[in-house]
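*Asks:* Read through the structures below before going on.
Values quoted throughout were computed directly from the atomic coordinates according to the rules given, and no laboratory measurement underlies them. Just so it is clear, the model here is predicted, and its values are computed rather than measured. Cβ atoms are built from the backbone, for glycine too; each structure is taken alone.
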Structure P
């Protein structure tokens, strides 16, 4: 089996060298990288420590700090230097769930699938209460509940229903989908449109949000015991969100549990039929305010070339997660792959010309804070485009943050000049399913911080699998959802990209420098 794999690799890499003669491809090093990445992988071991051992990794939480400290230690053991938790600025309060129990006790016992919203308080001990159904289309509809809700569990009436799913949760990209991505044309940079605020859907969404905020404020003033809200998701999956600000100056809100659709609708049906429902709950959460700083994990493989060692090749992914599970596909997968990529390069004895720097970001889920502040501190301000000398020394940044799916290619982020380079580098991995280039971009993640200041920043195309349907920000995002062969493949390809970027005669081509944000 190994001999067949080697022959395939030699044929493909030889073809790549012939086809892209203008872009050198180191076939001998690719063989070493493939051997180490596919046959001696440590990626699942790394993922285990980032998920099962560290636990949920909400920004500022003890779980994130455990994962960060472990990553610094592990990267150091692998031989990287300057490994540290680098502060990037003030974040805010940390928070974690320490106890979570809620169940129906009347008309019968049933344990609920329900997750506290992030940055909400606990129950301050066990509570037991009847459930009150709230029907409110306007803020004035709340008048009839005034003075009647203290200590009660409240739930909102809804017209939502759950429908059976007739499509698989998980899928891989079909060739037709990849071909469509490859055929996409460059698009002009979008500018803010004031007319968006007049969009009927936007107006309706803003009105609904304002009403819900007003209702929540009313319920807090009424000292309700617990709020139940219907979570997005089916089949016991709960998509989690935050229920309050993480700012250290934020006001305390009422406790809110995002409840599975099945449990939520059962309670609503019972109440609308005149049946009494009682719930007992014991929720304990804790805020952490001793250290309000945010941190990124950073480590390096130092460059060795006298002229090029001051230049940098960066790779990374965000290490923080949401709190309902252990953040396996979002984004322990990406962090584990990037750690594995640098482990592979160290294991094969690579001594790069350019310095290689890995960064595992924090607070991505709250707005790319870790990467944006790192870029602001080191490279420049996208608002003014006042750049620092280090900005011109970064060849490229590679990011991974779309789940556990294997790499199918790379988003060029509008950098058409990088296309021929990446085509040559992907050619040796066509047998592993990776050969697609698209000029377009994927959804917001940490590469955008680099792109905003003119540094070539790229996200890899990954098979979606069940990322958007089952695991992204949910209570199902656990180690068991990771696909080992896909992560091995991804780490191997990333290691090759980083290797070639570090050794390339020139830095990765840059597109036109962006204008200061806010200008047309």
Structure Q
């Protein structure tokens, strides 16, 4: 237990001597921002966060020396990446808090399935119900978000012959595919997933997320009915939020941080305010937390992890149908059309960074490119089978993108309607696919139907088309209000390519497809 004397010394740190430490962190740590001033006053350290996904973060840490600390929900992938690269970037790391990744389902759904607080439930049972169409849930992309990443490796261990000593090379693929058949809502962010669940809870039976997020939802007052948290008998993977020191000369400040963050007082605060479990065993576990959980092993090599992630994308989950509605009007001439070509080309396996290799187009994916100016240009569809960079599938996409030319006006909503017409035709042939639309424009609509006409059409559209999310990309002088309205109407999310590179935006969107 940290002594009162030490706490008083920490609290007495002179604000004029505050040391700023730059932290590369997972976006789920945004809920600690209200306590940064408190941390600064107690330790003399001001934490400055940059938020990023785990795989992108692992890649950035290999090439960017600005950061003093890294703080993600787990450090396993980062550690394995640096081990393979024979890098000693991580100087020290300490677990700060805990949150298992579990399934939360509506209590009415649990009752229908015969599950309750006292009924042991397994991942296998969830997979069986999902495969039978009796369990529809939301979950983040395992290659974009920590919660999905942790859930996937929990499933891989659970579906191996012996979960206690998993053989990741001999996982029951039938069970994996059965489980993901119920994953009818995707996301690249745990926070966005929780927000969308609140907005669309009438359409889903539940969601996979951190225990802390699910408990927070139950306490939020925003749910029509509370979630029952399911802790599968085979076990789970727990996020342990290690604070990783990256620079040896910052050791003294790091030690002050760890001492305070793991103190009884702050650990109790974390548990009460963020619903994460304390690592300090002197802090009594609150009654809402289930005890006696079984922790499943994590793969020991980067090769095993990468193979599992590629298998997830290309074989395990329900295949995607991705439609890219691309503005090639006259205002896109020059640098803008070059950026667009590069952004799409990047997804054909050209980007070999840690995050880029998982953002590429996937096996079994149906890709449709719909370029438009004052009218819809010739669209191109690709059924992707071979995902190698030099495959005929990927080369055909690159050749098509290379031929895009900028000219004419901007008929945004005519092109968007064409995308919905294409999905209508595809859905009638294959209703099991996961359909999304990416809309990229650098200007405002000046041809064809307008936003009001499009929204009127959308309101009368069949339910299966209303479930298709549109992800607008703001570029150039695109209308922020209209693009936000499209995203809000369809349950999508707006991405701003005016604040970051278009290539990075296209990569980020892949986590939602």
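*Asks:* Given that FRET efficiency 1/(1 + (r/R0)^6) of positions 253 and 501 (r between Cβ atoms, R0 = 25 Å, to 0.05), derived from a single structure, equals 0.00, which label among P, Q identifies that structure?
*Replies:* Details: P: 0.00; Q: 0.20.
Derived from P, not from the others.
*Asks:* Here's another thing I want to ask about it. Once relative contact order in percent (Cα under 8 Å, 6 or more apart) is calculated for all of P, Q, which comes out largest? Mind dumping the intermediate values first?
*Replies:* Working: P: 24; Q: 15.
When relative contact order in percent (Cα under 8 Å, 6 or more apart) is computed for each of P, Q, structure P gives the biggest number.
*Asks:* With helix-only ellipticity at 222 nm (-39500 (n - 2.57) for each DSSP H run of 4 or more, over all residues; to 500) derived from the coordinates and found to be -11500, which of P, Q does the value describe?
*Replies:* Values: P: -9500; Q: -11500.
It must be structure Q, since only it matches.
*Asks:* If we compute distance in nm of label points 7 Å out along Cα→Cβ at positions 117 and 285 for structures P, Q, which one ends up with the highest value? Don't skip to the answer; put the middle values down first.
*Replies:* Details: P: 0.9; Q: 1.6.
Structure Q comes out on top.
*Asks:* Right, next: Computing FRET efficiency 1/(1 + (r/R0)^6) of positions 269 and 357 (r between Cβ atoms, R0 = 41 Å, to 0.05) for each of P, Q, which one ends up highest? Show your work: numbers first, answer last.
*Replies:* Details: P: 0.15; Q: 0.55.
Answer by largest value of FRET efficiency 1/(1 + (r/R0)^6) of positions 269 and 357 (r between Cβ atoms, R0 = 41 Å, to 0.05): Q.
*Asks:* Suppose you compute P(r) over Cα pairs in 10 Å bins from 0, in percent, for residues 77-276 alone for every structure in P, Q: which one lands on 8, 31, 33, 19, 8, 1?
*Replies:* Working: P: 7, 24, 28, 21, 14, 6, 0; Q: 8, 31, 33, 19, 8, 1.
Going label by label, the one that fits is Q.
*Asks:* Out of P, Q, which has the highest value for FRET efficiency 1/(1 + (r/R0)^6) of positions 365 and 453 (r between Cβ atoms, R0 = 30 Å, to 0.05)?
*Replies:* Details: P: 0.85; Q: 0.45.
Going through P, Q one by one, FRET efficiency 1/(1 + (r/R0)^6) of positions 365 and 453 (r between Cβ atoms, R0 = 30 Å, to 0.05) peaks for structure P.
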